[in-house]
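Below, each structure is written out as structure tokens.
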Structure P
Amino acid sequence: MKNNNKNPNTHKEIGFWRGWSIAVGCAIGSGVFMMPTLLAPYGMLGLAGWLVAGGGTLLVALSLSRLVRRIPKIGGPYAYVQAGLGSFAGFLIAWTYWIACIAAVSGIAIAFVGYLGVFVPEITDSRILSLLCALTLIWTIVALNVRSLESSSRFQVVSTLIKILPLLFMIVLGFTHMEPANLPPLNPTNLHPAALLATVTTLVMWSFVGIETATVPADNMAEPDKTIPRVLVAAVLTILSIYLLVSLAVALLVPADELINSSAPFALAASKVMGPAGAGLITMGALVSTLGSLNANTLTAGNVALAAAKDNLLPQQFKRLSASGTPQFAYIVSGLFISALLILNYTKGLVAAFTFMAMLSTLSTLMAYAFCAVAEFYFLKSDQPGPERNRAIGLSIATFTYAFFAIYGAGWEIVFYSFMLILMGMPIYALVRK
């Protein structure tokens, strides 16, 4: 992503820790801070969704690690699908993955506003004020990414380290002041356990979506074929451990019937033990966390669009760079789409709008995972037969099966909207296709 005036010595600006901070920072965002509310209706079996989604995400990470060694280039999942399955499949993934990023930013902005309401209740009491606050936040982050990659990546490292602290604090708080009687029943719903697991797996996948963002800025990463696989596995293990422990901690502090109606469940849990001071401390952590996730998703949205434009799958304007070498046009267009999504969905209310954005983003990303697994089958055809190839085949089958299972759990409404968004992209492909 450098221009002709950029010093080549500053090109590889992302190492292991910055890559780890992008993956972890993108994944640990609004999802974990809102998930206790979304999982509360599903009982203890809902918490098992963390294990299913964590195992599936580890499969995805291992699969992407193989692909990045084959194709260490900018674009992440899009680049692998385009190389393995051709331009049309590549466009579909570039388009849907870009939609996943902008839906994610919309959802995270909604979560930020929800937690900001702990300090300024007037914001969450008014849908107009909530919308204006979310839009201001989004365009501030867009401006930061347009300014320079260096500013964006430094902010990402700092915000990722800060956001982990309140989660660790909540884990300690929950297990030192636990009330086992607060734990919900195993399955309080009428759903079959398998159907329930499919639903909650798709829900909690929102909290894992983002680990693949470490593969996207490969052009700016030192030794991407070696660094990215280490980043992916380390990121999945980090976030799975934190998610499982912190969700159990919140469930031990707050009864499910209170969690269901909360737009700031972590603040509610902290207030049970420490009163307003605890709620304020956790809320500050949640705000920093969502800022880091917003930044990582915005960074990814711009780079995915840039990568597709370089391959002539999006209009050439998306290749337009700022003076500092960032994809300025892609960031601005992404900001406009994010703003439109927020305006269209804020009538649903905070929790409902967040849930819709989370499911839409998750489903779009799961499609990218499934296509990546299929692309690996193409590359495996030219590999030498042997145990290594057999293991790779098994990994690709397992990754595809997991993605299919999680997509099934999204429900027909989200699948329908995703299909409509894919159709909207078809005229663009026809116009830019060589």
Structure Q
Amino acid sequence: MHWFQKRKYQFWVWGIIVLIFVGSVLFYMVQQSQKHILRVGIFAGSNWNVPAGDSYAVLDAAIQSFQEEHPEMSVRYVSGIKKEDYAEWLAEQILQGTEPDVFFVLSDDFNLYASIGALEDLSVWETEDTSFQEKDYYAPAIAYGTYNGKLYALPFESVPTLMFVNKTLLHKEKIPVPDNNWTWQDFVDICRKVTKDTQENGILDQFGCYDYTWQQAAVSNGVQLFRTDGNFSYFADPKMEEVVHFMMDLRAINHGYNVTSRDFDMGKVAFRPFTFAEYRTYNPYPWRIKKYAAFEWDCIKMPAGPSGKNLSQADTLLVGMSSRTKNKALAWALLKKLCGDPEIQKLILSESQGLPVRKDVVESKDTRQILLKDAPGDARMDISVLSEAMEDAVVMPKFRKYTAAMLMADNGLRKIIEGEVPFNNALNKLQKEINAYLQY
């Protein structure tokens, strides 16, 4: 009898434990079902086309912090969507009316989504929210998410373009590394000096530059390519003529040889435009060993044209809010957490290859230490130069036909620069063609 009572007692104890466990699970499920859900759209990998580690690390940290502040919320996202598939996935979601409440916006898609009303106009939210201050951000980064004078997306991270300098090659040629106030003339002069046949076999095997484009030259020469409303272009502007002549001079230096990425990788090229993401990826160990171990290099500002300054374009990854979300106030709070929280922004430096969009984060001592870490040789990324490059960066125009118009321009200018069509009056013809398309 004593044995039976003991077994009966144990049965009741285990029964109570099971009931407590089941009750806890049911309580958790009910609690979770009562939570509001925010969905986030994001892609896997780097936005800057460089090797990436944990592409969700910053988002996960932001979600954890956000949910601690808003325990009534549950934030979810679909992982594993590749960047090359993300645009199609998001477009399908928007067409079906099932898009996420908050989603990352690729630069090629922003103009379209802003123009069709898929993105919430954030201007009212930022006006009424005193905790949000545009002055905390780099102005070009904020401008990147602006369409027709209204803010439709917040900047998450940016990458300015800088000029890569092969210091080993310049040292061999006894040429000092240019300072950050250098000009087109300095650029051309150095390219002429280093472009040569080092093996004396009648074939050029050392070159001045690779992958430098007319768009980059236009930015550094103060060219405004389009009117702000996108209905008129300025390709016949005298500043654009200077750009074309400059690009023709650069091309002539190589005597028709098409400089390749292999030439660059082998250390045979003095200059190449690089994004900040590429600098961060390929400068430190171990990627440097895999990519550019044969020479020392660093980055400076782009050369200034006769009518311009040492400016370059900055690309920015944006985050927007669906205009159809039912949780707009909380979606706005999540946007601010991702793009405005200094601690979350600081994580971009350690978890991504981009640059934070908050000025105070970029100019902090912590940022300086992170950028100096693992830098090879005497390579040193000057924070003031980096901050100036972001502060003065040029933002591409914002109108629906911009991408198609630029494809037309690129094709037309390539033919002019390569001599396929005579230069005389060519820019006027190109401008008329593009204007006809813009005004159609």
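For the reader, a short list of remarks on this structure follows.
- Structure (P, Q) behind the derived value 5.1 of distance in nm of label points 7 Å out along Cα→Cβ at positions 277 and 309: P
- Relative contact order in percent (Cα under 8 Å, 6 or more apart) from the coordinates reads 34; which among P, Q: P
- Origin of the derived value -14000 (helix-only ellipticity at 222 nm (-39500 (n - 2.57) for each DSSP H run of 4 or more, over all residues; to 500); candidates P, Q): Q
- Here the criterion is Rg/Rh (Cα atoms, Kirkwood Rh), for residues 253-420 alone, and among P, Q the highest value is seen for P.
- Among candidates P, Q, the computation of Cα extents along the principal axes in Å that gave 108, 53, 36 used structure Q.
- Taking distance in nm of label points 7 Å out along Cα→Cβ at positions 173 and 189 as the criterion, the largest value within structures P, Q is that of P.
- When mean count of other Cβ atoms within 10 Å over residues 53-60 is computed across structures P, Q, the figure 16.2 traces back to Q.
Quick note: the coordinates plus some simple rules give every number you see, no bench work behind them. Everything quoted here is computed from the prediction, not taken from an experiment. Cβ atoms are built from the backbone, for glycine too; each structure is taken alone.
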